[in-house]
Structure 1
Amino acid sequence: MGGIKAVFFDLDGTLADTAPDLAAAANRLVVEHGMAPVAYERLRPVASHGARGLLGAAFGKRPEDPEFPALRDTFLDYYEADIAVHTRLFDGMADVLASLEAAGIHWGIVTNKIARFTVPLVAAIGLASRASAVVSGDTTSHAKPHPAPLLRAAEISGVEPRRCVYVGDDLRDIQAGKAAGMLTVTAAYGYCGDGEPPESWGADYLVRHPSELIPLLTPAFA
């Protein structure tokens with residue numbers, strides 16, 4: 001990956017393991033409705049899809065269902081109140097970020113999580129002052145898989161898209177990266193949804209642990 005000047009990461013399931021706090025908020029709501037908590041293993045794969053994915057798995061509700069808006073609003077309130085109780089960077093990711101910084105490569109965050117949650121979460125995990133760009137789901141008029149958020153991150157960072165890499169754990173991440181003209185990396189250690197396997201997404205590269213990103217993104221450290 002010679003000539004790379006910036007690396008952007010999806011947040012949930014790529015940079016940070018946010019599923020424990022998202023699942024806790026969903027299960028708080030489940031218990032309040034008199035149901036047994038949903039197994040974490042069932043909720044984790046859909047964590048990148050936020051309320052839509054988690055409430056779908058926990059309640060079988062879709063956004064078009066009449067009950068969905070009230071469930072969503074309460075779920076989001078619960079999540080906001082305890083947004084970084086168990087959330088941590090994935091094992092090895094701190095070393096990845098440090099290696100990028102040592103190599104003089106910008107790094108940033110591009111997520112579909114709206115700023116209401118992105119801003120406090122990024123601050124809580126200590127990354128707000130280090131990221132060259134933080135683009136939320138409502139920063140631009142489009143969310144991923146549209147390329148607009150990625151192009152905005154490149155613009156903020158002052159780097160041409162062709163000199164950028166996008167790393168994500170969802171098919172829409174790879175679609176957005178390709179549409180933006182960036183190299184793409186599938187984070188197969190992430191949540192990856194419950195659809196097509198990550199090997200089929202067509203990314204330029206695939207990694208199964210964050211540590212694999214260091215020699216890939218910063219060849220001088222290989």
Structure 2
Amino acid sequence: MRIDIYHGSETAVRQPRFGVGRAYNDFGLGFYCTEFREYAAEWAVSSGRNGFVSAYTLDTSGLRVINLCGPQYTAMHWLCILLNFREFDVAAPLSQQAREYINRNYAVDYQGCDCISGYRADDVCFTFAREFLSGGISYQCMDRQLRGSSANREFVLKSNRAFDRISFAGHEPAIYRDSYPAGAARELAALKSIGRPACKNDLFITDMIREEVKPYDPRLR
């Protein structure tokens with residue numbers, strides 16, 4: 001199966017290389033892309049600077065692809081991987097308990113996978129994850145933010161096998177004035193939603209720890 005993916009950055013990337021990048025990205029070291037050209041353009045621009053969208057085709061036949069947005073996973077599985085790579089302030093006792101509980105119940109065997117498809121922990125999604133861990137918002141609030149838009153989906157190449165299957169298909173400029181406003185407006189609207197009252201049956205991290213809520217619990221879907 002062939003898919004089209006896009007990478008947004010300051011410069012065009014004709015030849016992605018295995019082992020290049022930051023080890024503390026959302027899912028660790030890898031080449032971070034999206035299946036949506038318009039969102040790659042948003043990621044490419046920042047602080048008034050233009051950028052580039054590089055396009056690729058990827059043959060996923062025979063590759064092990066973990067889709068964290070799929071029905072067999074929950075937002076807790078995504079959060080578990082995120083806790084392994086991104087830096088969270090977990091000094092507070094509740095955050096420490098939350099990390100232990102999540103690692104115990106929602107670990108994902110991503111070792112040896114070729115690609116990971118999942119939610120992008122941009123500033124907004126990372127804020128929601130941090131607020132959930134500290135007990136400030138419910139699981140349902142975080143889950144709605146993650147699943148509510150395809151803008152925060154990313155596709156990450158993780159292995160040499162995956163890099164061998166990617167083909168450069170060209171690049172185009174990403175213009176700040178065209179791409180930045182839509183993303184900024186979406187972020188502002190999302191952050192405003194944090195203050196909305198929780199529903200009666202919403203689960204907070206304290207509830208989940210106390211009840212030892214497992215991945216198959218229907219309240220997580």
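Read-outs: derived from the displayed coordinates by stated rules, not from any lab. As the structure is a prediction and not an experimental result, all values here were calculated from the model. Cβ atoms are built from the backbone, for glycine too; each structure is taken alone.
The value 45 for percent of Cα pairs over 24 Å apart was derived from one model only; which of 1, 2 is it?
Among 1, 2, the structure yielding 45 for percent of Cα pairs over 24 Å apart is 2.
Consider the structures 1, 2: one of them gives 1.01 for Rg/Rh (Cα atoms, Kirkwood Rh), for residues 55-142 alone as calculated from the coordinates. Say which.
Answer by label: 2.
Given a value of 29 for relative contact order in percent (Cα under 8 Å, 6 or more apart), calculated from one of 1, 2, which structure does it belong to?
Clearly, the read-out refers to 2.
Identify the structure, out of 1, 2, from whose coordinates distance in nm of label points 7 Å out along Cα→Cβ at positions 111 and 127 was calculated to give 0.7.
Corresponding structure: 1.
Thinking of 1, 2, which structure, once mean count of other Cβ atoms within 10 Å over residues 7-14 is computed, gives back 16.5?
For mean count of other Cβ atoms within 10 Å over residues 7-14, the value 16.5 is produced by structure 2.
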